[in-house]
Structure P
Amino acid sequence: MAKSPITQPTGITPEFLQKLNSRYSSTELRSVQTKFTSTAREVRKLGSGGPMGSGLSGRISEQLSYEQRQLLLDAATLIESVNNHIEHAKEKRVRDEKATKRRQDARNARAKQLIAAKFPLLHETVEQQLEVLKDALVFNRAGVHIGFCDPIKYNQEWMKCLDDAHKAGSWTTPLGYLKSHIVSARSELIQSLSSDIAYDDGSDVEERLNVLKQKVADCLARAPLTAAEETTLLHWKSALTLNAWGEV
């Protein structure tokens, strides 16, 4: 069997390129490709002499023997050949990333539809606002709330909001301050639930929704509300009543 030219990187196999695609992003591969392109250009300048090696590279090249310059040209050819493989790997990675993004975008859109239908989280009336707060507490306790934290600490943060409302600045009223937290909690909860079921683990978005609903059902079965959460809701119910602040 004839020996492959030294300028051909026969060790860079399709299997190796597949490993690169699985471990590195197109941005990382593009960065390596840029470095190789620059390196090959400089090495070729040094090995070429004459017009291509003009300037400092040319003067240095003139001091090299023919064999040394040829060695440099072979090295440049090898780097360029390697770079061609990297370019193909990068292009495939770009296609894969675009396909992944399209699939994730479709999952995100479907997730938003399902969550909007299953958990509309209306928040116009006091009863609806309290329901949003209750859902935030329960979903956090079920482990599906964005930025999940210890349920006891999370409940305490809602109680702290009631104290902070008294310190609300001139930009809002105490009641407005509390309602803004309800609105923020609603947005975070919707985003959290959508992100949870949109996550691509190989199952359908609908399947992940069923898993999420089961988590919440299990949590409610253990305790619809803890004693501390019930107290928080009672305090918030009082605070969200207009005349609690003398507001009209």
Structure Q
Amino acid sequence: MPGRPVLEIAVQDVAGVRVAAEVGAARVELCVALGATGGLTPSVGLVEAVVDAARSAPRAGGYDLPLEVHTLVRARAGGFVYDADELGVHLRDVRALVAAGASGVVVGALTPQGEVDAEQVARLVEAASGAEVTFHRAIDTLVDPLAAVETLCGLGVTRILTSGGAERSVDGAEQLQQMVEVAAGRLQVMAGGGVRPVDVATLVAVGVDAVHLSAKGVVAADGGVGGGAGAGVEVTDPVVARAAADALRVATA
């Protein structure tokens, strides 16, 4: 477990990794289509490029080790109940992404009854072959997330990413604190979901092990009728990322 809360930034490209390294983040969660879908699995080529960039990017914030790259494994948008074919894709992706250099993977799987799918999660942890496994915000869709924390503690999961069941993590602070208490150091609780730099001190105060945000901005890039029209391109905003890192340093000083 980290000695103090760390910063994780969700990124979608090599440039975002460099921003995260420059502001002193401990790790990134790499995904694609974040704004449109909540995030999907990145390609192996993107993972390899990002891992290379993370290893060579100048570091800040007192970290001597390279920036860690954790990759989302989610083959489609929508809910988190997966059939055998979808699980098979996720298992292949976990193995491929770890082989491509990812330090960890970010997964989630639920049963139709609205509980953690312990069998699928156990198989995903096994496929990760010792790489860290984060259970993502699928936990925030559950009626009893505290029971889910207990289940995940027994499955070899390293951490959970959660907003405490709220749209924005700061509004779920009370439940986040309860999740920290249930976890009792057996896994890490990372606050994420609508996080703004001004929220960081409140989240740190409830005892989370990490704070996660996208620091996302959009730049104009009209793809025309065949490429998303005028939706633009999502990027990691260095100003927001820096503000979050500064807020974390102040809150943990």
Structure R
Amino acid sequence: MDFSFFERVNHYFDTLSDSEKYLLSYIQDHLSEMPEISIVRLSQNANVSTATIVRTMKKLGYDGFTSFKIRLKDEHQLAPEFSIVEQVDNKIKEVILKNEHEVSKTIQMLDRGTIEDVLQKIIYSRKIVLFARGFSELIAKEMTVKFQLAGKYCEMHDDPNIIKTISQRIDKKDLVIFISLNGSTEELVKAAKNCKANGVSTVTLTANRESPLYALSELALVGYKSKISYFPDYEVRSRLPLQVMARIILDAFAIRTRS
């Protein structure tokens, strides 16, 4: 529907509640303020809930408040106050494209033969031991639960001292999976050295082909890590490439073992 904002209001007016009509009246009276106002501030200024704002916008055919502002910008291209909406929209597009790039590049980098080898290792291992630290622990925990749900014995460790100790006692019939974005975490590298010395098979999910973990592992899947970080002061880079690889392994394992 290509109706303008005012045409939409007129078209749907009779279907709106009193609070929704009041909100639209406030927006019409303060239209020039809409580009710079957030949904929270609008809620405060118009004295309505954010739920009312979202519900009203959806009744008018928009996806939400920001969607409404973007369409409003398109309808007022010559109005300078609406340029900020375009800036915000472009920044959001940049974020979306960054994540899309990480996913697509990671998938392109994966080798099907290596994935098959990893699956065979998982299927024929007695049990799986997952080692991870930091934000990668969340991925390891998800993998642990899903392997268990699929009937595969699996345990996960994230404590540095336990990782170093456990890695010295793992049986050759077991498989160790390391999950590490940079592949250089000290305790994980030490654990990989222990596994290699004891002849234990290892698989690493990482985004760093030049890392010690990659060099020490029997098999490794490498994803793409974007150079762009929206938290530059902290080591909290996106684990999206690790999540993609973990999901592929889990889904492939589920398909292979489905009775």
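Only the coordinates and a few stated rules stand behind these numbers; no lab work does. These figures come from a predicted structure and were not determined experimentally. Cβ atoms are built from the backbone, for glycine too; each structure is taken alone.
See the values below:
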item: Which of P, Q, R yields 32, 21, 10 [Cα extents along the principal axes in Å, for residues 150-189 alone, calculated]; result: P
item: Test item: distance in nm of label points 7 Å out along Cα→Cβ at positions 30 and 214 calculated as 4.2, pick one of P, Q, R; result: P
item: Structure from which 1, 6, 11, 13, 12, 9, 7, 6, 7, 8, 8, 6, 4, 2, 0, 0 was derived, P(r) over Cα pairs in 5 Å bins from 0, in percent, options P, Q, R; result: R
item: For 2.9 (distance in nm of label points 7 Å out along Cα→Cβ at positions 6 and 118, calculated) the corresponding structure among P, Q, R; result: Q
item: For distance in nm of label points 7 Å out along Cα→Cβ at positions 46 and 182 computed as 4.6, the structure of P, Q, R it came from; result: R
item: Read-out helix-only ellipticity at 222 nm (-39500 (n - 2.57) for each DSSP H run of 4 or more, over all residues; to 500), computed value -17500, structure in P, Q, R; result: R
